[in-house]
Structure I
Amino acid sequence: MKNVIYLTCLFVLVFAACRKKDSITYPTFEVAVQLTDTSGNNFTVAGVNVKLTATGSSNVFESLTDASGLAKFVVPAGVYQASASYTQADGVQRTIFNGNADANITVSSDWDKNNITKITLIEAQLSQVIIKEIFVGGTLKDDGSGTFEFDKYIVLYNNSTTPATLENVCLGMIAPYNSQASNGFYDESGKLSYESEGWIPAPQGYWYFQQSVTIQPGKQIVIALNNAVNNTITYSKSINFDNPEYYCTYDILQYNNANYYVAPAASIPTNHYLKAVKYGTGNAWSISVTSPGVFLFTTKGTTPTAFGADAAHNYNAWLSAYNGKKVPFDWVLDGVEVYLLNNENNVKRFTPNIDAGYVYHVNRQGYSIYRNVDKEATEAIAENAGKLVYNYSLGTNDILGPRGSTDSSGIDAEASIKNGARIIYKDTNDSTKDFHLRSKPSLRTN
């Protein structure tokens, strides 16, 4: 979990207390960040949380905007990423405004405090259905010989109070596959070239449901991405997908890699097989095991197969392996940006209107990426009285120290659900706030 250092105690905690013994002091610098809207005008809202994230460390500095939309910081020298997030709600619908600075802020001895960094806030609607959990981290083998990496899954969840019907809904991944890979979508100005054009790239192919699927409020569906069988027979700490309620990505006519796709368990109905639209090379939909960028989208006004066949939506990337489809912003229901922990080459792939942040991941340790609980909203549900389980202990901060993360709500979501509670998960379109690295995937039983 990031070490959040608030301005009100910055000098006391970091510079005075930590350096008092040896009398060493470090210079600090004033940094200002101005919020703007998409027309270039100041976003004049007070109380918007703005963050400066130090690259190469876990420190995050936070400040609230004044009435002019200006946030001020006092920070030590370093390189920072600036971001902001603001939510409006009218009781029926929630709108999120997210944004990142176009370039990093480099604060050094010649820093000019009159420099003002601008962040353009981009509006996005929040979806009923969200990505609750991503497991790509692999299972440690019983004999200690390595990691089994073909038990990946994704959980979708209805975070609203009304039934959600998934019509023409697809599962895609963004290019490049890894956050730390060279990214040719960045132009000379340091911006993602597709941001101004209103789409995100979906390379290789995507999966779609064969029919409309309805998820009731507070319910979920599991999608096995590989080997939709009882994997615990071979690896005791793996995942058992032998469940008639589960779904799986299985289309042997498109992807036939035997390591990824064995015949699903007989209990899983064939109409629960997600079908593939494939336009790239390769015999498997090889989602990243280090830093996946996954998203859920719906093909508005067309079908998944027709969209895949429409060459008007094609793009060509700097590497042919990343060629694919342009998915319009307004088709995207949810997206999660994942960074590889302790890698200085991580760069954003999702635009701020889809995901303004990122969550760190460590692969080959059996960890999953799990959404945080919205504590206030969950506790406000009257029927949850006496059903919520606290003292959540499955974060990775105890394992990884400051490099790990946990759910600050303190609510154990899975234990509470088993206790009959209805969970509302945090959804700010900012994965830094919305997710943590969980030490044990929720579907693991031992």
Structure II
Amino acid sequence: MRRCLKPLSMLLTGILLSACSTVTEEFDISVRHFNTPEKWQNNELLTEVKSGWLLQLENEQIQSLVLMALDNNFLLKQQAYSLQMQRQELIISNSTLWPSLDLVLSNSRRKNTSPNSYTSSASVDLNLKYELDLWGKLSDSDRQVNLDFMAKQAEFEQAKQQLVADVVIAWFKVIESKQLVTLYQQRADNSKQNLDIIESGYQQGLNSALDVYLSRTEVNNELSRTSEQQAKKVEAVRVLELLLGQYPEGQLNVDADLPLLNSDIPMGLPSELIKRKPQLIASWYQLLAKDAGLAFAHKQRFPSISLTASIKNSDSELSEVLSVSSIAWSLLGNLAMPLFNAGKLEANEEKSRLALKQNEQAYLQTLHDAFSDVENALTQETSLKQRYQMMVAAKENAIAAQRLSFENYQNGLVNYTTVLDAQSRSFDAQSTVIQIKNQLIKNRIQLHIALGGDFSATAHSKVMK
């Protein structure tokens, strides 16, 4: 009998030693040795990125609208509840590291086959269970849940920053739409004035009927454009209202101007982006969580040791059950080891390993996208500034050409199609200047988000409480 037990004990010892030597999967070399650039392209301003970019707008309305969105936005509230649920998962996971204690108290009465004969019974059981975390399996599971919670926190912070950016961008879109409506209306009024002059000249025999028809067509076109732009303005207001968590009535009044952004912003070092941007931090925590999940799946294949202690008593009367003299107790240690499961545990471990490799590529993609977003925003800002300067000059020339062409038409030097062409060029130049100013603002906000700069050091949302 001893000869039979000796090989079995040697087998158990080998399994235990192999479990103690378990190591987690190493990350891919591209993750462990990612080379960040020394500086950003086309930018030499490497001073530290500062928080509080929203406060630089110095507008009370946008400050209050941002706070309203942080408190009422539906999508952000969903993520806040998801974060709170993950916090409860953290409590559940931590409980596995502690013993569990259950109390069972029962009392029953049963009728026997004999007439007027009854049997009563009562029992009380107090059970204590505890699994020893011998290989660190439970700790790996708990670490995975902790890392998932930290990833959720970083994702929520990123969602807050993106929401603030979306609100500010939508706010400036409303301002742009209002300015375009004003421009379109001015253009329509100017066309009506031209029509009055041309019709008066036609009645005096100075202008042709063709000029009258062309002028009337131009008036109708401008009124149509004005109506279309007014609808776009209402739609822009509704987009902003939805971000604020309000019913989209399209009635929110926005009274501000589009600022011209000429100053540069501190860019910081590219290497600082990894530890500053919440999106990258969340992706890194997710990768670490998958690594902990692989360790847990591997250790599932090794024995688990648990202790069970119970105190029980039973009697015909409930009052006698609680008697200390008759209470019985037991203490039991269990060793459970998987022997055959048709490759289930091995497949789970391989699945966890593949999930880790998948998350490595997801992290690398997120990392490269983050650097690309910054570089693209820098390139776009340089281009937009150049375009704005050229379009301002083009607008001044187009307005002068429009005025001169109509004067020449009244003097009989050019035909009316020349006037229409000059008016069209003037209108395109003026509207383009407004649109580029807003594009500069939008790109600057996106650059702040790409750099991971926080919108405010003082603004807090109720959903975080």
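Any read-out appearing in this document is the output of simple, stated calculations on the displayed coordinates, not a laboratory observation. It should be emphasised that the depicted structure is a prediction, and the values quoted were computed from it without experimental measurement. Cβ atoms are built from the backbone, for glycine too; each structure is taken alone.
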10.8 is what came out when distance in nm of label points 7 Å out along Cα→Cβ at positions 212 and 332 was calculated for one structure; which of I, II is it?
-> II
Comparison of I, II by distance in nm of label points 7 Å out along Cα→Cβ at positions 60 and 116 - largest value held by = II
With distance in nm of label points 7 Å out along Cα→Cβ at positions 108 and 164 computed for every candidate in I, II, 4.6 is reproduced by structure I
From the coordinates of one of I, II, semi-axes √(5λ) of the Cα gyration tensor in Å, for residues 236-307 alone came out at 49, 25, 7; that one is structure II
With mean count of other Cβ atoms within 10 Å over residues 276-283 derived as 16.8, matching label from I, II = I
Supply the structure label, taken from I, II, corresponding to FRET efficiency 1/(1 + (r/R0)^6) of positions 252 and 364 (r between Cβ atoms, R0 = 35 Å, to 0.05) with the calculated value 0.25.
-> II
Looking at structures I, II, which one was Rg/Rh (Cα atoms, Kirkwood Rh) calculated from, given that it came out as 1.25?
-> II
Which structure, out of I, II, was helix-only ellipticity at 222 nm (-39500 (n - 2.57) for each DSSP H run of 4 or more, over all residues; to 500) derived from, given a value of -1000?
-> I
Which one of I, II has relative contact order in percent (Cα under 8 Å, 6 or more apart), as calculated from the coordinates, equal to 27?
-> II
